[in-house]
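Every number in this text was worked out from the coordinates using simple rules, so none of it is lab data. Fair warning: this is a prediction, and the values are worked out from it, not measured in the lab. Cβ atoms are built from the backbone, for glycine too; each structure is taken alone.
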Structure 1
Amino acid sequence: MKEMTLTPEDLRASGCTRKQIEQFASCRCTAEQLRFLQQHREELLRSIHKQERQISTLDYLTYQMKKAAE
């Protein structure tokens, strides 16, 4: 099986910080790199879900303010 090499640009495009890119580069094997990428994906999803909750709260507050202004 052919090994794939990710570049720092690939990792930056996926939202990795410089520190994370260095951590990825220090991974000793493909399995460790895959665990790193999965963890980064989970972090991104947690962030998205947090932002979705914040947006929902803002929508609710906006709705309440408009309702009170009627």
Structure 2
Amino acid sequence: MSMNCSFCEKPIPTGRGLISVKSDGTISYYCASKCERNAKIRLAKKVKWTALYRKRKSERQAKTQKK
């Protein structure tokens, strides 16, 4: 069973990655320590190498082309 990174949304192979459990019980999966560190200080939608940023950018471009 592969999971997706909670920050960059890349698939994480079985046996790899990091799992973080907060005191409120939420579980976060990270593909690398880079994603874990960035999740603490940044929003994924503002970091250019994340899937969420690319998705929002293509939506913005589609809106500007419609006008």
Distance in nm of label points 7 Å out along Cα→Cβ at positions 30 and 46 was computed and gave 2.8; which structure, 1, 2, did it come from? 1
Tell me which structure, out of 1, 2, gives 2.6 once distance in nm of label points 7 Å out along Cα→Cβ at positions 22 and 38 is calculated. 1
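If mean count of other Cβ atoms within 10 Å over residues 6-13 is calculated from each of 1, 2, which structure is the one that comes out at 17.0?
Traced to structure 2.
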Could you figure out which one of 1, 2 the value 1.30 for Rg/Rh (Cα atoms, Kirkwood Rh) was computed from? 1
The value -26000 for helix-only ellipticity at 222 nm (-39500 (n - 2.57) for each DSSP H run of 4 or more, over all residues; to 500), derived from one of 1, 2, belongs to structure 1
